[in-house]
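Values quoted throughout were computed directly from the atomic coordinates according to the rules given, and no laboratory measurement underlies them. It should be emphasised that the depicted structure is a prediction, and the values quoted were computed from it without experimental measurement.
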Structure P
């Protein structure tokens, strides 16, 4: 399963429900309702309240966490024809969150929501067609759904559309359109697009090579905890003559390892082949900087996922 899908939808879901085709039992915005009011509204048939209540149960915010109860409310909203409910329940099936993973069921629900105009469902339907998850791989369908999502301002859809133009997936290769959509997504804060832009500026693909721009985009994504950006920053500080800082380099590689130890090992081995070997003092200082960065940025890391280098 693509790693970028694992957590961000539920992290944003409470604030970003679009309420496509929802029915409300009163005029009060569900975003302003207390838990008790949400429960009452959901029981009275307000499907927007059902979805929001499910999300509260999912994350345990203001109520005892209960994933079974969350899925129950997603399912009720989806059965009522609420596109957000269809999308959220579909996402659970897509990644196997709180239910058994079932790509076919996910695609059925995504299709219902996407056809009703739910932009995130459109984006994930594009992802499914691009990768052949629950459907036969179809580049044209992937392009079409990414485009629909992108036109609604969905940052993941903008990223997907940019990649389609960049690689000729379901359309002709178009470097101008690729840069346009990737930049829209990156400027909206989407870390994968920021990494892709960093690579383009680093290598001069579709743009004039600009190492400063590359660093800036890697930095933006790295500050969001993107491991590929963190690894790139580790390379930058180890290999850039002007700003060479091996302690800072090891900091970013350590942060990479917190999320993907194999990726950090690749970085260290690559640098070793380039003649860069970290001293025990640099390693210790880099780890201290990494730990301080985690505390300062309030990143949540599994206590068992520590990285000690090669």
Structure Q
């Protein structure tokens, strides 16, 4: 299953790269309209099919990992009971070693199965550290009392296990919601800290840039600036350095060169199999000849319309712009 996942993932990346090269060639005039439309439709259909296959494989892999975790928990409980029986003398040393060896083998098989399941790259769960064997207790002068205590201990451990499973099932939904809430709170805190740092940085940049008089660039001047600028060389980091930071950086670097670039925010919806909504941030410029163009700062590409920029971003022409905002320095 993992090999199929890797195969589909590699094929998806290859198809997306082909579509990008096709779009670049079309923009450069190296590919005809008819050839572009035919190949673009073929690649987009293949991308949708591959994404669906990848999603199905991920669900199956998650299901298998869940089953392995449940089996692992059962073996751990058996080890705890075995250890308790040994401590109180309910089983012989030989029985203890034989049963422990059997459980260790089961754990080893589970770990191998988990490694095989997560072969596509996820971090495996660490192997279980088995409890250290305890030395055999001295013989009790009262065997009946020892046996009674052993029975009580086994009953308590068994009851505790069943109660724990019951409470886990009862509280599972609440635990998931609590984890989601904590994640949202942590993300919100990170965003607030990031925005505070960004405000401080922008205030300093405003003071620095106040001495510049910005101008409309020519098309060739804009191309030269993008070729020399390093914004597209920055690394995209989810929730930390995104399209927002790319657009801010390009606008700021343009100001340092005396060029007037805008900051463009757009919300849109795109349809593949189902319709989803998205948002993006890029840059805009009014050239010295009056033309209004749009710039994708992550790729240093110039587009005559915002729709063309979004086509290049989503690889789909089944999209609709919901609203936009363009901010000039």
Structure R
């Protein structure tokens, strides 16, 4: 409801029981669609919701429970917070398939499959859960891969991810433009050696057996602080993004949603979008306009997001949460 003037709402409850809202329709009709939006709850997110109807023309009282007919039985809703530990463990047989949250449609785990879609782009407002997403993603990567099979570089000018990766998976932490530039130059040298030459056979291309080495995950927090008017240390990666799946390069970028419509023209962001990479849109103002297809930002609880993929379409999900390292 846009206003309580459209119906009746009971007082917010902090004890066991139900909250309810009564919406008076202008007349008889057929309900084709009912959208129950609980995104505005803060601190007491409901676990379930149901939909009932009453024919007021019979003179039945709103307080008469027997007069209500159930249209939609109670269904579970996305939780307000999803501890990382509740996700299924990483599958060592498919370490590139990393669990990141659960879907609203069936409350089943959702994954990012870096074998098929090597890059990810996330937009979100301040305190929407961008850094938490990277923290949980890094945890999933390091739990699924042995240190010799995957390496991680973190670019984080605000240092909000310090201590996230403490294993031998971490090979660099970019906290400034100079440090990040040095790290990326090393990445470029390795990736250039992995590019397939004319001697590589079709079978080698299919099996990706013409090079050996670990997968490389570059996790970038607050991309708007990294790509500035003075330069972008990630720019040298542009030529390798299209072949990321073949050469083991995975770029994951999170960016503040303010000004995101302009950021779509950034070369790195634009290339990731051209590759139909998974997009994640967390809470943000609608005036930014469509960011993934026709999907516009909306205000969402922390950790709630729209996951947009080629195969799954648009899914509302709750991303996993993990506290910052002590």
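Descriptive notes on the structure:
- Structures P, Q, R were shown, and Cα extents along the principal axes in Å at 82, 42, 40 was computed from R.
- Relative contact order in percent (Cα under 8 Å, 6 or more apart) derived as 13 - corresponding label from P, Q, R: Q
- Comparison of P, Q, R by Rg/Rh (Cα atoms, Kirkwood Rh), for residues 113-288 alone - largest value held by: Q
- When helix-only ellipticity at 222 nm (-39500 (n - 2.57) for each DSSP H run of 4 or more, over all residues; to 500) is computed for each of P, Q, R, the one that comes out at -22500 is Q.
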